[in-house]
Structure I
Amino acid sequence: MPHKNKGNPVSNKSKMWMENALLKLMQTENYDEITIQEITDNAGLSRRTFYRNYSSKDEIIEGYFYKIWCEYESLIRKQLDLTLPNVARIFFTVMKKHIDFLSLVNRHNLLPLFLSKVDKLLPQAFYEVKGKNMPFSKESIQYALTFSTGGFMCILIQWLNDSGQKSPKQMASIVKDIISMCNYSNPIKKQ
């Protein structure tokens, strides 16, 4: 994701105002119908300011997703236990903090933007944290990361559709059960 004007305090404040304006508009309007002019009018900024910071309104949402990712990655990097249940606990701890935003973007079917960002960000973080010690090919690891990312995103959607009622600890337990089901070797008998 291109970061225009990164580190510029005036630009950062403008971005925050545009983010808030877009999220407010999304509460009452269909995302596809929200215009750049509406965002800038609600933020009290010019279209020129918008285009100095973004190429599209999707970049506002992607920027918020990136903040969530950075928070998640920061916590993961501090972990010694990188088992999937613990990763799930951390994942849902971060998602719970952002449940209002995530529920809003889920309502507008925008979580695929998050998935596309995670698909790009996860491999680099994985190799830095764990990948160099893995006895698998880079291709196998890439497929495994894609598989787990898709699974986590689908579980996230289910969790959001259930109003995020389960705690991060409960979600970690569910992921542990999923792993156990995948490892269950008793053949299924046809009736």
Structure II
Amino acid sequence: MAGLGNPGSKYASTRHNVGFLAVQKVADRAGISLKKSGHQAIYATGRVAGEEVTLLLPQTFMNLSGASVGSACKSLGVEPGDLIVVHDDIDLPFGALKIKRGGGHGGHNGIRHIRQVLGTGEFIRIKIGVGRPAPGGDVAGYVLSPFSATERQNLEDVLEDAAMAVEAVLEKGAERAMNEFNSREVRN
């Protein structure tokens, strides 16, 4: 399982790093300490929802996420269909979650690179809505900016929902988790 983001304190609390934050929440809930280095990432192995998993936070920049994810998948023998990638999505309102298997990259450069490296898009995604900038606004600047004060008030609940979505995928499978989470009311 990979959470996407950019390394370094400059990006730590930005919208683009919500994938990192969500996977860290999964680790916290499972009592897993993310502190190993390898695969151009910080990672750990442990049990989440009764399943043995590797949690990965690529330390490449977002646009090169596939280098880290591909290395980990190859080394650990993870097939694309068993991979879960947690990432931000500007096409969803802040706080919305969507679980999806396969599909295109939707303009997300981290997903684009993972698809390119793996040679397929047939992995599970947990998309966390971060909303869009105002019409005509700079998308790159928006996703690399911190959450608003209102969003920060609700971010912990959003991350809990994302962690529960990951756990549901592991416990019940992607299809049942989609039915449970894709129709939920948006927290905001």
Computing percent of Cα pairs over 17 Å apart, for residues 58-145 alone for each of I, II, which one ends up highest?
I
One of I, II was used to calculate mean count of other Cβ atoms within 10 Å over residues 26-33, giving 17.0; which?
II
Distance in nm of label points 7 Å out along Cα→Cβ at positions 74 and 98, calculated, reads 3.2; among I, II the input was structure II
For distance in nm of label points 7 Å out along Cα→Cβ at positions 10 and 34, which of I, II scores largest?
I
Value 25.6 of mean count of other Cβ atoms within 10 Å over residues 18-25 was derived from the coordinates of, among I, II, structure II
Can you say which of I, II returns -23000 when helix-only ellipticity at 222 nm (-39500 (n - 2.57) for each DSSP H run of 4 or more, over all residues; to 500) is computed?
I
Re volume of the Cα convex hull per residue in Å³: value 160 computed from one entry in I, II; matching entry is structure I
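Coordinate-derived values only; no laboratory data. Since this is a predicted model, take the numbers as computed values, not measurements. Cβ atoms are built from the backbone, for glycine too; each structure is taken alone.
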